[in-house]
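**Q** Below, each structure is written out as structure tokens.
Please treat every number below as a calculation from the coordinates, not as lab data. Predicted model only: the values in this text are computed from it and were never measured. Cβ atoms are built from the backbone, for glycine too; each structure is taken alone.
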Structure 1
Amino acid sequence: MEAFQQSFSSKPIAWPPTKKWALSGVVGSGNLEVLIEPHPSAADTVAYSVETSIPGYKESWLAALSDFATHYAVGGTAITVHDQGAPPVVIKMRLRQALDLLSAKP
């Protein structure tokens, strides 16, 4: 098990979230869950917290998370990830799903 936290600069969310939080995915073999919540203390920063069952891939994780923060306006959020060995394509998909759920109209 490996756990780490990291923050990245990101453009602030351009819309007010319609929900207090959003969850995508399920922790299981080869998958992960992503929880995204508003984090009002830093409108131009996204704060990540990651727990993964596969140690030694922190640099790969940081690259994927930095890329997401660069390409999507997620400033002002806290994102928690619980991973059980998901490949990078699933990581990016779950991050995007959580962001979409946070902003979805009821």
Structure 2
Amino acid sequence: MSKENYSLENALIKYIQLLDTKDYFDAHEVLEEAWHPLRKSKHPLANLVKGFINASIALEHLKRDTPTAKNKVTRVIASYQRHIYLCREDIEHYELFREASKKIEIPLRQFL
């Protein structure tokens, strides 16, 4: 996916749908499109979005179950854990972020 998705709300909706179908790599791609303009503008949600991007990549590594998956997951999931505190009720699209976090944390509990 090469174009930037400037709608964070639409990207989060699609991200959640892709998590439901365990299409973790595609979920990462969709959210990354929305993250680029946030990062460039130093938006306050940029780090939270980056954490979710990394969480979906961690799940992709687990899904592939490669010999190095657990080491990669340990490193990558740290970004999610470092930024999840930013998911507060007063942020834009809180309900979508909260739903996404539940879908991320359930499979991660098996690993962590």
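**Q** Name the one structure among 1, 2 that helix-only ellipticity at 222 nm (-39500 (n - 2.57) for each DSSP H run of 4 or more, over all residues; to 500) of -24500 was derived from.
**A** 2
**Q** Additional query: Once mean projected area of the Cα convex hull in nm², for residues 28-67 alone is calculated for every structure in 1, 2, which label goes with the largest value?
**A** That would be structure 1.
**Q** Still on this model: A value of -1.29, -1.37 was computed for log10 I(q)/I(0) by the Debye sum over Cα atoms at q = 0.30, 0.32 Å⁻¹, for residues 44-91 alone; which of 1, 2 is the source structure?
**A** It was calculated from structure 1.
**Q** In terms of relative contact order in percent (Cα under 8 Å, 6 or more apart), which of structures 1, 2 is highest?
**A** Comparing 1, 2, the top value of relative contact order in percent (Cα under 8 Å, 6 or more apart) belongs to 1.
**Q** Taking distance in nm of label points 7 Å out along Cα→Cβ at positions 20 and 52 as the quantity of interest, name the structure among 1, 2 where it is greatest.
**A** Greatest value across 1, 2: structure 1.
**Q** Then there's this: Taking 15.4 as the value of mean count of other Cβ atoms within 10 Å over residues 36-43 derived from one of the structures shown (1, 2), identify that structure.
**A** The structure behind it is 1.
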